[in-house]
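Quick note: the coordinates plus some simple rules give every number you see, no bench work behind them. The structure displayed is predicted, hence computed values, not measured ones. Cβ atoms are built from the backbone, for glycine too; each structure is taken alone.
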Structure I
Amino acid sequence: MVQINEALETVKGEDRSYSQGQLIRRRFLRHKVAMSALIVFFIAIVLAYTSIGFGPIPGWWGKDYASTYPKVGNGEPTISLTEFTIGEHPFGQDTIGKDYFALVMRGMQRSLMIAFGIGIISTIIGTIVGLLAGYYRGWVEAVLMRLTDFVIVVPTLVFAAILSQMAGGVVGMTLVLPLVLWTSLARLVRGEVLSLREREFVVAARVSGASDLRVIVRHILPGTVGVIVVAITLAIGAAILLESTLTFLGFGVSPPDTSLGLLISDYQNAFTTRPWLFWFPGLAILTIVLCVNFIGDGLRDAFDPRQTRSKD
């Protein structure tokens, strides 16, 4: 019994030797599922942006997504896992001879750009709305929360389709689609701020004459970082699915550009005759969304104050 108590005291002493940021980092690094997802997600990003290049930077893959090439057989994938060969067209070719690996990589680039842009902008909007509503209360909270309720009531897909049709293009979608994805975070941040604004250190800061902006930025915002970081990952996953859905319905990215959703939409009728045209972009979407959600789960567990010590 004495040895158990000594061991518990050693563990507590070790935890006290780390700062809060160090404890969060240790918990996340020991979350095996989240770390595995982070590695896969990093590999997917590197593969997408280095294979066919980005902008003026060339890639290591010898084919581009816009050119057509002589058909190899029926255009089926040339990759073979049994003999570990990649072949000339590892993901096969589409109906007119384009290299499908290059097309999928281009689609991943566009989808990731849109998803990260939407995730970051929607997080900023939700954070600002939640901070202002929770801190000022009164009519400010009433107006912002009624606006939040209005956006929640309007069907997300319908609202997003209208906005994306009005904006058009990758940049337009990235700028307008965050207007439908910020509501959940705004409510979460508001709840955190309502509890933080009554804490002694916040009251002391206001009494000492600190401005509202300083109180919000220096004393309240750091207390909501956990919620915000987790929300970014969830927003990125939701943005990937929303962009793919809108593009599939004809309200998103349009030719000559491409995205994962557009590839699925273009080749949905080829599912029975050329299934690889449907499966590869579908697997890319599934991989990205699962990885982002698993990373979000790991961040949530790392920021959870009830987690006293990670398991090895």
Structure II
Amino acid sequence: MKIAFAADPLPGFKTYKDSTYAMMVEAAARGHSLHVFQHKDMAIVGGKVVATVQRIELTGDLLDWYRADAPENHPLSAFDAVVERTDPPFNMEYIYATYLLELAESQGVRVFNKPEAIRSHNEKLSIAQFSQFTAPTIVTSDERRIRAFHAEHRDVILKPLDGMGGAGIFRVDREGMNLGSIIELLTKNGQRTIMVQRYIPEIVKGDKRVLVIGGKVVPYSLARIPQAGEVRGNLAAGGSGVAQALSERDREIAGTLGPILMGRGLLLVGLDVIGDYLTEVNVTSPTCFQEIHQQTGFNVAGMFIDALEELM
């Protein structure tokens, strides 16, 4: 297959932990050709979605890890599969990219994850569709609602709907210290909608990333454990990652959501679970492939390419 990855700039890859790199290594080992482009490289020309694309070959070196041919313009329909792996922020440029990729689909391109599904599944808000698995949660920009929720639950987490890597997450305990300032900051004085959840004490044991590929559950999660004094387990926020077998509850959550999300065109999903509660549904560029593989021997990238091949 000719696989085109819509990804962030290659020089910024941290190959020792990058999940997109792991996908590329697995695909290349099976004889598939690798091509890359960025969202900004796409255009509509003559009604066709085209992109400035580079073919790459992997060197096996983690530092000088690829060689790239000269960029060439190609219709995206020239590729067997386009794999969307661009990191958030999920801003308007990202949304415009999903529109272009959706048009490319109408021209015969197979895109994973499906652009419409990416656009329709806000990674925070999507949990509301599966409220049987969530801790008490509200989504609002109204200060009175937020204060009432805090008064009821006493210990809460507040976070923006468009954050990544743990950015902008605050905990307010029963003392209510700085609650007003945090509400003003996150809601921009009532102009921006945020999420507020009851604090889940099990965060000290890790924010578990549970991967679902092709509707099937990866048998290990990566528990991202907060560093001392933090409530965020995100690796980008200094958390440490520990791979572990799934709990019965993890399997229940992932087993329920997996087929539903696959049916919507989401080949790869990263569910975030704290304790027994679903907290996020990640659909843009879920990670943790390499950490799980390195610690357990389970080849997550192999499972992903298997699923991709089965659909082609």
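Listed values, structure above:
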{"read-out": "P(r) over Cα pairs in 5 Å bins from 0, in percent, for residues 45-92 alone from the coordinates reads 5, 17, 24, 22, 19, 10, 2, 0; which among I, II", "value": "I"}
{"read-out": "Origin of the value 25, where relative contact order in percent (Cα under 8 Å, 6 or more apart) was derived from one of I, II", "value": "I"}
{"read-out": "Ranking I, II by FRET efficiency 1/(1 + (r/R0)^6) of positions 61 and 133 (r between Cβ atoms, R0 = 41 Å, to 0.05), the structure that comes out highest", "value": "II"}
{"read-out": "Structure with the greatest value (metric distance in nm of label points 7 Å out along Cα→Cβ at positions 173 and 205, set I, II)", "value": "I"}
{"read-out": "Test item: volume of the Cα convex hull per residue in Å³ calculated as 132, pick one of I, II", "value": "II"}
{"read-out": "Parent structure of the calculated result -21500, given that helix-only ellipticity at 222 nm (-39500 (n - 2.57) for each DSSP H run of 4 or more, over all residues; to 500) is the read-out and I, II the choices", "value": "I"}
